[in-house]
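Below, each structure is written out as structure tokens.
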Structure 1
Amino acid sequence: MDRLFAQFANATARITGSPAAFLLCVLSVLVWAATGPVFHYSETWQLVINTGTTIVTFLMVFLIQNTQNRDGAAIQTKLDELIRSSDAQDEFMGIEKLTDKELDLLHDKCSRASNNAQRLLDKATGERKARLARVEADATPNSATAANGATS
């Protein structure tokens, strides 16, 4: 049953998310609007579009939620496997199950680590620029001396 529903939800999400489905919906609304004068804009005429859109929306909410749940679970599983198989910290596996407060603490920890890494990178970049400037400064007088010696 789960497999059948998953296949149905995937197929429906793929079809209803297509440009053709969107154009079909736009065409349906245009046809409905065009028939307004024929039905004298009656309550029944209005009820047709209201009922149709309500039913479609109600059913689509569940299909979309099912698709998103499966996509989210698949992504989490892939991320967990990448974390497990890499040098990353295992504490990040399964963090989607943490409370908001626990996630905030982990986010703060990651922000501090990121700031520290950026600070080290900035320091290394500054040192590299200073070293290059010294090399260029040392090379400039030598080239001038060599040029003067060649012209004398």
Structure 2
Amino acid sequence: MPYVGPMRISPKYDVAGGVGDLWTELKRPQPYRWPILFASCALTGLGLYPFIKERVYPPPPKPDIVYLTTFAPDRTDAEIIASNVENQERKDARQRLLDAQIEKRREMYRALGQATGIDTDKMEAEIAAEKAREEAAEKARIEQATGGAGNDSADDRSE
């Protein structure tokens, strides 16, 4: 393969003449040549400064996905059902504990209210009535939004 010499951008552009003219002007003794050179370099730098500050970040590398399996792939249906029952029992026990804690807190507030002379029974009845009104309003809003369709909620099935 033959050697190809340095390629020019275009035969129309010749920078040698421009560089020669610049050198001729800089060699001439005139009082403003250095301030003009400094000002031209400063303006060029000022024009390029926003592009120098611009940061371009590459996209993050794709993550390596590692799948963790917590269950044996060869479990039988009976093992799956037993595991689900055990998890449900744990969940129910947690819920019973949470309900007991909430009820204990309510008892403490009842005792505090009675000690300070507040009618806690009346307040509890008002709270229960307000909660029932909110639930009825929510149910009515849902029925209106769905046009009465979709009445298969847990409340409707228990009645």
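Bear in mind these aren't lab numbers, they're just calculated from the coordinates by the rules spelled out. Keep in mind it's a predicted model, so treat the numbers as computed, not measured. Cβ atoms are built from the backbone, for glycine too; each structure is taken alone.
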Quiz item: In terms of distance in nm of label points 7 Å out along Cα→Cβ at positions 90 and 106, which of structures 1, 2 is highest?
Solution: 2
Quiz item: Given structures 1, 2, which gives the highest value for distance in nm of label points 7 Å out along Cα→Cβ at positions 82 and 114?
Solution: 2
Exercise. Output the label of whichever structure in 1, 2 has the greatest value of mean count of other Cβ atoms within 10 Å over residues 58-65.
Key: 1
Quiz item: If you work out mean count of other Cβ atoms within 10 Å over residues 26-33 for 1, 2, which one comes out largest?
Solution: 1
Quiz prompt | Which of 1, 2 yields -1.10, -1.27 [log10 I(q)/I(0) by the Debye sum over Cα atoms at q = 0.17, 0.21 Å⁻¹, calculated] | solution = 1
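Supply the structure label, taken from 1, 2, corresponding to helix-only ellipticity at 222 nm (-39500 (n - 2.57) for each DSSP H run of 4 or more, over all residues; to 500) with the calculated value -30000.
Value -30000 for helix-only ellipticity at 222 nm (-39500 (n - 2.57) for each DSSP H run of 4 or more, over all residues; to 500) corresponds to 1 out of 1, 2.
For distance in nm of label points 7 Å out along Cα→Cβ at positions 66 and 138, which structure out of 1, 2 has the highest calculated value?
On the way: 1: 7.1; 2: 4.2.
With respect to distance in nm of label points 7 Å out along Cα→Cβ at positions 66 and 138, the highest-scoring structure among 1, 2 is 1.
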